[in-house]
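I've put the structures underneath this note.
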Structure I
């Protein structure tokens, strides 16, 4: 980081369709498992019946007694994000009592779409129109709304649903904010957390990403945009970087990373997992019609993070691209990385990780950083699930199809969003 304080990772938390906990998720990645499955949805197109769902987690654990009555206000993504945040703080081994509340920062990225489409209104609308006709009976509708619709649906629908609950639960009262968009807002929370530590404005900072994209209406909308896979090969249809890719498969999850000043972490005897060395952000307006990604957006953002971290691409263990599995998106990323390798006169392995969990929006951004840290600390390059061969223009690239030994201890993780926004982070793992 281009600031006075060095920023290190001391805690991580994960909840994905692969399971709960960083260790469980990492073991599943090493085993080549996916959390994507077919879930029966009568009346839905076949491809919309494939997604990654977190099983057995309806109510978060570890809720402070003073907030027990507010749990019912949390939406699905918030429940998963809360679990991940609690693991990150717990695994850091930090005693929060030693950190003043105003020195604890929280940055939250949300992508929960469970209330999109207003399915919760259906019982009342059904009552109000049961006598036929196109218009609802307003008196019946009003009565049924009072009886059959959760009066707190607005609280569940707001983008910062988890933010106030989590900040109250952990008493993180320092510099903070809540972000809501598609990728890369998860990556942005990590950068914001690092900037606050680097500038000396906080002692610890927590970056959290949470998302649920698997309810019916959001999946119909994503499919309408033409970015979901047709799932002709079931769960194996999510093929990032592969020449046979045809879009992504969505998922849900939560991910969290706790960072702090390196000197403070050393002084308290923390287990330092990694150091955040640099960040890069670029925004470019794409040309042409429809959803697309500018050709050099990833190239510019990767270069920015490497420059900030005073690193050379040839020293990396791997690059983890966004890898959404869309035709245009992956082609832009592949072209960007190829241009970097050509300019530097060398290449490093490339691995894309979303096929393990499904695309979890803001949670995927942080999830991939966490899995990348696990990988470099174990000295391996993760495999790209379902990858066989890439397009002919990129055949010279070293795309990792299976887990193998790594040649370095640093990596770059990339996240881009619709309409030309890209964020990257350069991470250095601990010595193996």
Structure II
């Protein structure tokens, strides 16, 4: 049996990974321009397929039967072929309900803002209206738009737009600081794992989740439809934890010469992951050593080069990344560190830090002053703080253990 996901542009979709590696299906991605859609329904040899942007509504006229729920929603994301006929379903609604459960938000009588007006927005609206009548859909040209939506005292915000998705991951569809009664934020985007919207919510102390749980839950439901099976809901959590652990980068931060590169190389071998050093990326990109960059351009320019290198490093999943000691000095970098990564702060005694070939840390007093400034910033971004005054075996074992425990709940 053959399956696929269809959409207009699918460079970063995780659906093939989930269905092939976790469900053992023959499953590929199939990019289609809009003028190819009708021919696809005539010529394809798939037994079933998932549907994503922008075809969740546009496939409906090509289907022989559509489930009652999908008709009410007005969007289909799962299609199965039986006896030459196409049957359409919406598994996104199940996925979103699962995602909101994970966020532990009670929608009953809440005022909910749904950002976007596409197929996923229709799914969200259908689901939320089961719990509350106070549902407001925000769109660019609608009566409720991105200028006047702040007049609504929103308690829950659900983002169904692609704003904030990689590579435009420094964007947010809305300013959360303008909502005084906000209780929860859910973003259907899963790349990056923490969008700017999610990070903004976390900074404000507002519970927030990304859409990876929705993706996995709807994929499990779609697989069950494809194979006429029934999967226990506990399996969703197992797949989700495993996938999130597999995708999340491990990033090491800490003072210069605190052992970040050494530990990262050991972890990359033990975990069979690619190793990246942001300082090495800067050197490669500029074709100059770091002392030469400081001498020729100064620290400010180096920091710009460093941010570019960090963006490149965290743009993909499943890496072990060592960073420069000053990576945390820029707020934008601190956000970048959190987007796709589990951040480990390596702590080492000042007496054990090297000053050789270090443009900004030439002696102990300088290092002490530097640590005063940087320590709270390292702590701000850290998911784990590890003492690196011990033997290397103990350090990397502690990191791996805590990393795995983080995804076992």
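Computed from the coordinates by the stated procedures, all read-outs in this text should not be read as laboratory data. Bear in mind the structure is a predicted one, so any value in this text is a computation, not a measurement. Cβ atoms are built from the backbone, for glycine too; each structure is taken alone.
Comparing Cα Rg over 2.2 N^0.38 Å, for residues 100-219 alone across structures I, II, the highest figure is found for I. Mean count of other Cβ atoms within 10 Å over residues 316-323 was computed and gave 27.9; which structure, I, II, did it come from? The structure behind it is I. Across the set I, II, Rg/Rh (Cα atoms, Kirkwood Rh) reaches its highest value in structure II. For which of the structures I, II does the calculation of distance in nm of label points 7 Å out along Cα→Cβ at positions 84 and 372 return 1.5? It must be structure I, since only it matches. In this comparison of I, II, the computed figure 17.6 for mean count of other Cβ atoms within 10 Å over residues 268-275 is attributed to I. Assign the value 2.0, calculated as distance in nm of label points 7 Å out along Cα→Cβ at positions 12 and 284, to the correct structure from I, II. For distance in nm of label points 7 Å out along Cα→Cβ at positions 12 and 284, the value 2.0 is produced by structure II. Figure out for me which of the structures I, II the number -0.37, -1.10 belongs to, where log10 I(q)/I(0) by the Debye sum over Cα atoms at q = 0.09, 0.18 Å⁻¹, for residues 188-347 alone was derived from the coordinates. Source structure for this number: II. With respect to relative contact order in percent (Cα under 8 Å, 6 or more apart), the largest value across structures I, II is given by I.
Using helix-only ellipticity at 222 nm (-39500 (n - 2.57) for each DSSP H run of 4 or more, over all residues; to 500) as the calculated read-out, with -9500 as its value, let me know the right label among I, II. For helix-only ellipticity at 222 nm (-39500 (n - 2.57) for each DSSP H run of 4 or more, over all residues; to 500), the value -9500 is produced by structure I.
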